[in-house]
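Just below sit the structures, each encoded as structure tokens.
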Structure I
Amino acid sequence: MIAQVKLLATSEQAQLLKQTLETANAACNWLSERAWESHILRQYDLHKMAYYDAREKFGLSAQITVRSIAKVADAYKLDHKSQRYFKPLGALPYDRKNLSWKTHDKQEVSIDTVEGRQHIPFVCGEQQKVMLENRLGGGELIFRGGEFYIHQVCEIETPEPYDAEEWMGVDLGIVNLATSSDGQNFSGEQVETTRQWHQGRRQTLQSVGTPSAKRRLQKLSGRQARFQQDTNHCISKRLVETAQRTGRGIALEDLKGVRSRTRVSRGQRSRHSNWAFFQLRQFVSYKAERVGVPVSFVDPRNTSKTCSVCGHCSSANRLTRNDFVCEACGHVAPADLNAAANIAAKAAVKQPMVEPPLASTSSLL
């Protein structure tokens, strides 16, 4: 798990942190160029080749240099097809040698910079405070929206998922972001309204192109994503709480690759690409894991056109996007609710059926 804390840096400290990011990322680009030209991409070999030269050239501390080399090597682990480049203010990894915490008498971090250690207070929520008591390894220094943050890796003890005999199916969509087999419905209308407003606002400001318009664009940057993230947090929390309260598991559609498989009209492309179903799935998964709620992912094929009562499957069952009417048994239901019921049923039959071991003769006596 990741605990996110905000640093309350003074203007002088903020300048040092910014200078540290810029210098370290410049070193990463220099290291990346040398690694690419020499075809030395493994961390150990790159360290052996360039560590002393990098320290002399950029004046970084020993541990920031080590973490910069690790950052470059990690980037090349994805593939070796192209040279890696790093943004001037990209995230910088830290470890226990150059980042330490005080969380009891005061909230403060001691962090390495280009001018030595700086002691900077931080703020975070109650949940993050608890997580920080179980820090694991290092973290990352992040510059976002004019503020500095640290993302610290933490170890959280999670209970074993209980054995669910029943499942709550959840149908994910664009018009309705999530619909559970209980009838809980989370509309995407507000998300779509917000998306359209931000899209129109961006287009207007981009067409103006004045310095003030550009400043406004920068200020608006990320607002839509944050609103959508908050919406997904609220939905996932409600779903997990319902499943935990009723002792059921959560069944979700396995939508991997859905964008490449789905064809949409030109007018719907921006809305379709804005669909953050993977983020919602992640939020449900980690929230469920923390409280021991099992999560199952099922094949979504035919869940939208199969009757949840009689099992008849036909495209003709979907009269409209919102309405499901089975042409075989006459079952009528909201289409998303019917799909959620099918997802729950698939999760129930997906579980392995294991017979208990035969009882010994002595145990029957």
Structure II
Amino acid sequence: MPDSIDIKLFKKPEIVEKKVDREDHQVFEKDMVYKIYSSKSNFILNNWVKFQQQWCNSAYAAFKDYDTYLILIYLINRVWKSYSERLICFSLNDFYSAKEVIVEKISLVEISKTLSIPKESIRRKINELEKKNILYRKKRKIYLNVDRCGVQKPINSIKSISVFLSKSADILEKEEWFGKKPETEHIEKFITKYFTKCWKDFLDLQILYLVRHRKMFGDIETWHVWGSIAASQFTDYHKDIKKSVISKPDDYHNLLDRIYEYKPKHGINASSISDISGIPRATVMRKMKNLVKLKFIKKNKRNECLLRSEKETIKLIKKNYITTQKNISIFVSSIFNLIKNSNLKL
């Protein structure tokens, strides 16, 4: 494999999905998946929260700065999109054996518009990445040094997303059109073998997810703090459901109402959020103060944080949550179509 991958010259196994008769119910449409997931929101959200917390903690740890990480994964994903458009696919080991990869014809304005990060911030953070020898620029091309880019082989993330997909398939397997669920090990091996295609689909989901929350909360660190508070409250709620202390929600609308109505015995404090997220305690306290001001959270007598039941806030969170559910359904249907309905085999 060459040190620098030029997608015009170097090709790997083609990605060509089989043409399947829609009446055979073998192609998994995102709407079919979403319909099932929307009625099983408690199960899906519980597994998604666990995965997302782990992934976000690792993402923040890379640079101690979400915007830098977001810019970097966007650039890498641009490379993988180019591969996918040209029916090129690299395995995990093949991709990470390259010395560098090329991001062609991309402007700061384009990155800024897509990620909703000010152009000057994009310029500054790319300059910082260049100083660290993570990338360099030549005319309108950006060259990413794969072995130094800070986003190393996502082995643990592949394992985690494979578990999430497997648990998701537990629900889908009950539908006749889905068939037998692939085991976690099979999913993990498949993603590893067809890495750049599968991880492109995953980053499509994650980038949209992060950008949406950045817009809502002002910055991703603030969302991460809010997410830790929401996860804590949801975890307590989920435990009570399992103990049959409270009734189960009917759908995603009902689930969010129940979580906001739920009164946990304890909230979560700044020190615990800092320990979980890796974000410095002083930063967490500053973000918490802003979240209280924005009416996203409230504090109890023990100075622990809880979700705040403001009508407009809940409406905003519901809208965002539904979008997340739909995007998860797109990702899940894409991966399972590749595994079960394409010519890509282990």
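All of the numbers you see were taken from the coordinates with simple rules; none came from a lab. Since the model is a prediction, treat every value here as computed from it, not as a measurement. Cβ atoms are built from the backbone, for glycine too; each structure is taken alone.
When relative contact order in percent (Cα under 8 Å, 6 or more apart) is calculated for each of the structures I, II, which structure yields the highest value?
II
Given 2.2 as the derived value for distance in nm of label points 7 Å out along Cα→Cβ at positions 161 and 185, which of the supplied structures I, II does it correspond to?
II
One of I, II was used to compute helix-only ellipticity at 222 nm (-39500 (n - 2.57) for each DSSP H run of 4 or more, over all residues; to 500), and the answer was -20500. Which one was it?
Values: I: -14500; II: -20500.
Among I, II, the structure yielding -20500 for helix-only ellipticity at 222 nm (-39500 (n - 2.57) for each DSSP H run of 4 or more, over all residues; to 500) is II.
Looking at structures I, II, which one was FRET efficiency 1/(1 + (r/R0)^6) of positions 153 and 289 (r between Cβ atoms, R0 = 25 Å, to 0.05) calculated from, given that it came out as 0.10? Mind showing how you got there, number by number?
Numbers: I: 0.95; II: 0.10.
Source structure for this number: II.
Where does the value 43 come from, among I, II, when percent of Cα pairs over 36 Å apart is the thing being computed?
Numbers: I: 43; II: 24.
Of the options listed, only I reproduces it.
Quick check: 19.6 is what I get for Kirkwood radius over Cα pairs in Å, for residues 129-296 alone, calculated from one of I, II. Which structure matches?
Values: I: 18.6; II: 19.6.
Computed on structure II.
Taking P(r) over Cα pairs in 5 Å bins from 0, in percent, for residues 89-192 alone from the coordinates of each of I, II, which one would give 2, 9, 14, 15, 10, 8, 12, 10, 10, 5, 2, 0? Mind dumping the intermediate values first?
Working: I: 2, 9, 14, 15, 10, 8, 12, 10, 10, 5, 2, 0; II: 2, 11, 14, 15, 13, 12, 11, 9, 7, 4, 1.
Matching structure: I.
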